[in-house]
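Participant: Input: structures, listed below.
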Structure P
Amino acid sequence: MRFLALLAVVGGFVAPSDKPLLARAPTAQEQRLAGIASRLAQRPVSVRCGDPHSREALGSVWFSGGKPADYTILSPYTCSGLAQFAADPKAFDPAQCPDGSGCGNAEQAAMALQVVAHESYHLWGAQEEAKAECYGLQSIFYVATQLGASLEQAKELGRLYWSSLYRVHGTQWPKYYSPDCRNGGRLDLRPRDGRWPE
């Protein structure tokens, strides 16, 4: 997520450097991802694969005056990972590595799925990174099913992200972590449901 003075245009805010990406027609992949992001954001939004304005960023959403833009930019790395996942979800099944070893492909897929969910919650209005991260990890299963995974595999990918990646990323990037991101915690999207994180 980035903050920048943005230009007002019809349909929302657009960073000047993003205008060329948004001016072109979306690819089939971008249309599919926009449908997923729109559902999570609870409003129509756009997704483009391109430069998220930071070498470390896997995705970005601009905010102006506390309100998110109507689009997200996902890095080429993220989009490539999502395309590979959508082409063959079973190749990224965490059940193939039940002892926790050899889960690199599944972890990479979980990360790419999380980026879509995370940025979608920014588009929904969650400005804080920890909130978008927590809400996103609880929606990995939704993104994965929309890209062709079975419900069980999708839930396993969410659990894998939670158990293997969330805390590690929180150590590396503390603003993405919250102790309230847990079953029954303040950031639990479904506090009456004992299943976590789906």
Structure Q
Amino acid sequence: MSAPDALRTLEMPYRWGKVEGTVKVEMGIDDNPREFGCEEVARGFPYCRALLQPPAIGYGDWLGWVQLVDMSDRRGGLRIDNGEILGPVPHPFSYYGPNVTLFDHPHTYHRDWDFLAHTFLCGLGGELLEFRQEVRALLGFSWEINKRGDRIEVSGPTPLGPEDWDAHHGYLNRRYRRFRRRKWRFVPGFSDGPLP
């Protein structure tokens, strides 16, 4: 099985420590919801996938995705979307690990609906295996869905800058004030490695 042809793509270079890589973001339209593990209502809605190259070699290459979303059926503006399929998690990552792929496929039964995502590739600060609760963004992009009746419009993916990451720090610091007796720290700007 293969995914539908990509509707839109964006490639962005990144550096994390000694690794220089590329993020390839692709957005396509779902014409086969079963293939994506979705219900029929997802047909016609876009999906977003972001892949990293080159493949990770070890722990030092582990990265994650922090995604904030705003949906018109939920109040409060851009809020963390960390895929709590298995319940609440004590960290801000939607996905984290080696060769981490972001995948999201928002859809709704609402007649009129708006969705906006700010998505950031991030690493943890500190020495190898120190696992400091310090989130460092490498890059970011936004994408958007606007549904009016049966018409679905897609915008993005569009690169975000370090100022966009910084604009979320107030909310993120409040949201992750204390977990496991330690506070998550969100480093300003974009980083190119785990140490300052």
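Rule-based calculations on the coordinates, nothing more; no lab input. As the structure is a computational prediction, the values presented were derived from the model and not from experiment. Cβ atoms are built from the backbone, for glycine too; each structure is taken alone.
Participant: Out of P, Q, which structure matches 27.6 when mean count of other Cβ atoms within 10 Å over residues 115-122 is calculated?
Facilitator: Derived from P, not from the others.
Participant: Figure out for me which of the structures P, Q the number -12500 belongs to, where helix-only ellipticity at 222 nm (-39500 (n - 2.57) for each DSSP H run of 4 or more, over all residues; to 500) was derived from the coordinates. Working shown, then result.
Facilitator: Values: P: -12500; Q: -1500.
That value comes from structure P.
Participant: A further question follows. So mean count of other Cβ atoms within 10 Å over residues 155-162, computed for just one structure, reads 16.2; which one of P, Q is that? Could you put the intermediate results ahead of the total?
Facilitator: Working: P: 23.2; Q: 16.2.
Label of the originating structure: Q.
Participant: When distance in nm of label points 7 Å out along Cα→Cβ at positions 75 and 123 is compared over structures P, Q, which one is greatest? Provide the component values of the computation, followed by the final result.
Facilitator: On the way: P: 1.9; Q: 4.1.
Largest value of distance in nm of label points 7 Å out along Cα→Cβ at positions 75 and 123: Q.
Participant: Which of P, Q yields 16.8 for mean count of other Cβ atoms within 10 Å over residues 19-26, as computed?
Facilitator: Structure of origin is Q.
Participant: I have 20.5 for mean count of other Cβ atoms within 10 Å over residues 139-146, calculated from one of the structures P, Q. Which structure is it? Please list the in-between numbers first.
Facilitator: Details: P: 24.0; Q: 20.5.
Source structure: Q.
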